[in-house]
Structure I
């Protein structure tokens with residue numbers, strides 16, 4: 001078969017075979033799945049994973065796709081314009097990112113701003129521009145009176161929609177953030193909600209489909225909250241970097 005008639009999958013496997021003939025100690029792949037559709041890409045990633053374990057092969061995979069890195073790598077290095085932000089395994093990058101940029105890159109984290117009121121036992125209390133007080137894990141460089149970026153992944157937020165006849169203020173507790181629902185989209189196993197806080201910050205939530213879409217009409221007010229261990233506050237000036 002002529003080279004120009006190979007599918008993207010066939011071309012990838014042919015190129016891989018040519019490289020492996022040389023018995024390299026390290027194989028470097030630069031965005032090898034970029035031209036493949038999602039299903040084909042997943043198949044080739046699975047094949048590559050089996051191959052590297054069978055041969056004991058070290059592979060440096062360069063990719064712009066987070067899913068490819070999470071599926072293919074034992075360790076992931078997050079880069080920004082040639083600068084290394086953090087290198088670790090996936091659980092570390094997802095649960096303890098080194099900075100705001102890593103939290104956003106690895107988990108689409110929401111980023112809220114606040115002023116640090118207090119830090120006790122690595123938990124920071126912060127006041128949002130809208131007046132609410134919330135908590136988050138404190139980055140090692142965070143100090144009282146700092147302006148901070150508070151990073152919370154969409155799937156680690158919860159939402160309370162007041163029952164019929166009740167007001168948001170009646171339901172609110174310490175740590176709750178008042179929000180207005182902007183939109184909600186049902187994706188099968190997940191409902192993605194976009195909300196806007198009192199100060200105009202947009203917040204995205206990923207929740208199981210426990211609400212009916214009729215309950216999630218735009219304009220409805222609610223309360224968003226999270227556990228302190230599921231959020232991290234970084235100095236806004238990134239003085240720790």
Structure II
């Protein structure tokens with residue numbers, strides 16, 4: 001992967017998968033903006049890779065737009081965007097709903113992807129195109145009964161990526177998702193002992209898959225990442241159409 005002279009932005013970039021991806025992007029020659037609520041962690045990693053630190057709450061659309069603008073100004077362009085920030089719910093989503101917690105997981109896992117993409121698209125167009133990768137999860141491809149709200153949020157990311165990808169491909173902007181299984185990151189640190197001998201991905205395993213997506217992923221692909229397997233695009237089945245005909249091509253402009 002050669003990203004010499006390109007500008008990149010990674011949300012949730014101070015630790016875990018985000019930090020591993022920052023290091024890979026920087027090693028490929030990109031200048032990287034590390035976006036994270038952890039200002040000290042972002043600053044330390046940015047100093048390590050020669051990038052810039054942009055402390056921000058990704059649930060705030062103005063903060064996300066400001067980070068994108070700051071990255072483009074710092075690098076003169078923006079070519080690669082990794083919308084990686086994410087959290088788990090910590091509740092069943094079935095009984096005694098913690099509304100604040102529900103709003104928080106949807107804000108981080110779903111809203112931030114929408115805010116990040118819409119903020120980045122004009123900058124990517126100015127650069128002549130680029131790549132956006134959203135970090136989803138295997139929980140975006142199948143149900144995870146132990147965390148229904150997390151499953152809902154990651155299904156939303158997968159659906160959003162698949163829906164916007166064909167439209168943005170017309171502007172040479174490739175939008176895809178990475179869907180890792182359980183990875184040994186701070187996200188599961190509180191429950192790591194429960195996994196026992198279950199094989200876990202490393203953050204760099206997932207960052208390696210992200211590198212492949214940046215390099216050769218196609219619009220709308222959602223790549224699964226599992227221990228012991230090569231990352232690859234997930235094969236979605238088509239839905240039955242009315243009387244064997246394809247669905248109509250309807251856009252928001254028709255409404």
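Just so you know, all these numbers are worked out from the coordinates, no wet-lab data involved. Given the structure is predicted, the values throughout are model-derived calculations rather than measurements. Cβ atoms are built from the backbone, for glycine too; each structure is taken alone.
The value 0.75 for FRET efficiency 1/(1 + (r/R0)^6) of positions 104 and 160 (r between Cβ atoms, R0 = 30 Å, to 0.05) was derived from one model only; which of I, II is it? This figure was derived from I. Once FRET efficiency 1/(1 + (r/R0)^6) of positions 64 and 112 (r between Cβ atoms, R0 = 30 Å, to 0.05) is evaluated on every structure in I, II, the highest one turns out to be II.
Out of I, II, which one gives 52 for percent of Cα pairs over 26 Å apart as computed from the coordinates? Among I, II, the structure yielding 52 for percent of Cα pairs over 26 Å apart is I. One of I, II was used to compute distance in nm of label points 7 Å out along Cα→Cβ at positions 48 and 232, and the result was 3.3. Which label is that? Among I, II, the structure yielding 3.3 for distance in nm of label points 7 Å out along Cα→Cβ at positions 48 and 232 is II. Have a look at I, II and say which one yields -12000 for helix-only ellipticity at 222 nm (-39500 (n - 2.57) for each DSSP H run of 4 or more, over all residues; to 500), as calculated. That value comes from structure II.
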